[in-house]
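Each structure below is given as structure tokens.
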Structure P
Amino acid sequence: MRTVGIRGSSQRIEVGKILCLGKNYPDHAKEMREEVPQVPVVFLKPSSALLCDGGTVIVPPLTKELHHEIELVLLIGRQAKNLPVPDAFKYIAGYGVGLDMTMRDVQREAKKKGDPWSVCKGFDTSAPVSEFVRKEEVRDPRCLDISLKVNGTIRQHSNTRNMMYGIEQTVAYLSGIFTLDPGDLIFTGTPEGVSRVVSGDLLDAEIESVGSLHVSIR
């Protein structure tokens, strides 16, 4: 799967870059025992990491500590470069529910050595995403409840208003570094409550007004 769908449409959109923010909710940074970043922490996933709703996340043999991270995902609809913050929303086509699956033990070692996060964040099935809802259907993406259940038990619950770098600031910032193209995805960071999942677990992620995402672990 290297395309994403639009709810209520047969249209499929080819995905280009997957840009992700780390530690964008202060309470998540604190639970990781790390400082709240002074500038956005950015990493990338390949499009081969995508997984559709109802799919199965495959636990890589490299890890003994796979974590879930629910995130609001932005779908870019127009090419953008060096955007001013007030113009950022014009370049968003839609919103989706995403999971940034993370090999936490592998990430921990990478941080100690100063190595990139490509392996711990970019492996196959590490980026499950829902269908996308058109931006016009979401009244205010800056204030949406966001939650994740594992086997029916809530693990993460917050609101997008708790992001350190909001949607428009994030899009504008990234456009100053990368040319944003139609079909690019932006994972906007996860709130506190991340924890380990194992084979057999069922994950149900939901974002108010956007939709839901359901995956299993194997």
Structure Q
Amino acid sequence: MKLVFVLAVAASLQSGADAAERKIHRENTEWTDAWFPSTNAKDGLPKVLLIGDSITRAYFGGVEKGLEGKAHVCRIATSKAIGDPALPQELALLMSENEFQVVHLNIGMHGWDYTEEEYKEYLPEVVEAVRKAAPKAKLVWGMTTPVRKDREKGAANDRIIRRNAIAKEYFSSQGIPVDDLHGLMVPHTDLHSDDIHFNPEGSALLAKHVVDSIVPLLPIKP
């Protein structure tokens, strides 16, 4: 028991040291929105978790409706970006409250101060945190959606394409399916509500695509 405790402390200290050495970029206002409905449900339905940002939060209702009677849908929407050591810590804490059978991740519209090299380096630590918190869950990765107008110091389509390519290569190597939300929305710049987000019609289109990617991963009822 003492050895386990010492190793755990050492690992924690090492993780803290690694985080202290990296340059952390955060927005002036950071936010997190966690929503776990039907926490005490006894109906035997599986639980699905959507992890993402404000785009995920916008299509959450459509996914919840699309999976009605098939699964209970929860969400963690956050401004935390891949590269920020607080993201895997946040996910580990919030996910510890439930047991999930499917996790759909769509994290990519924040963290533009991190380079694509850093994105590639730190993407696995987010996946590892999710796998540790939900070891029995099936994962699916949602591609980052396109923007209507590039931002010089923010979201830009060429960088989104590069990051999606990095993510696709990584998740393919891990045997994790990829939900091509990017390809879905490229022809629909008319469905943006601003340069980044989508109007209700666009969010409904995304929701249907997310539902279609999740349904085959749901456990089959005996």
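Just so you know, all these numbers are worked out from the coordinates, no wet-lab data involved. Only a predicted model underlies this, so the values are computations on that prediction, with no experimental measurement involved. Cβ atoms are built from the backbone, for glycine too; each structure is taken alone.
Tell me which structure, out of P, Q, gives -14000 once helix-only ellipticity at 222 nm (-39500 (n - 2.57) for each DSSP H run of 4 or more, over all residues; to 500) is calculated.
Details: P: -3500; Q: -14000.
This figure was derived from Q.
For distance in nm of label points 7 Å out along Cα→Cβ at positions 24 and 56, which structure out of P, Q has the highest calculated value? Don't skip to the answer; put the middle values down first.
Working: P: 3.1; Q: 2.0.
Once distance in nm of label points 7 Å out along Cα→Cβ at positions 24 and 56 is worked out for each structure, P has the highest.
For which of the structures P, Q does the calculation of Rg and Dmax of the Cα atoms in Å, for residues 32-119 alone return 15.8, 44? Walk me through the numbers before you get to the answer.
Numbers: P: 15.8, 44; Q: 13.8, 45.
Only one of P, Q returns 15.8, 44 for Rg and Dmax of the Cα atoms in Å, for residues 32-119 alone, namely P.
Work out FRET efficiency 1/(1 + (r/R0)^6) of positions 64 and 136 (r between Cβ atoms, R0 = 41 Å, to 0.05) for each of structures P, Q, then name the structure with the largest result. Don't jump to the answer; show the numbers that get you there.
Details: P: 0.40; Q: 1.00.
Between P, Q, the highest calculated value is found for Q.
Of the structures P, Q, report the one carrying the highest value of FRET efficiency 1/(1 + (r/R0)^6) of positions 88 and 112 (r between Cβ atoms, R0 = 25 Å, to 0.05).
Working: P: 0.10; Q: 0.85.
Biggest value here belongs to Q.
Upon calculation of mean projected area of the Cα convex hull in nm² from the atomic coordinates, which of the structures P, Q produces 13.7? Before the final figure, lay out the partial values.
On the way: P: 10.8; Q: 13.7.
Traced to structure Q.
Here relative contact order in percent (Cα under 8 Å, 6 or more apart) was calculated and came to 21; which of the structures P, Q was it taken from? Can you show the working numbers first?
On the way: P: 33; Q: 21.
Answer by label: Q.
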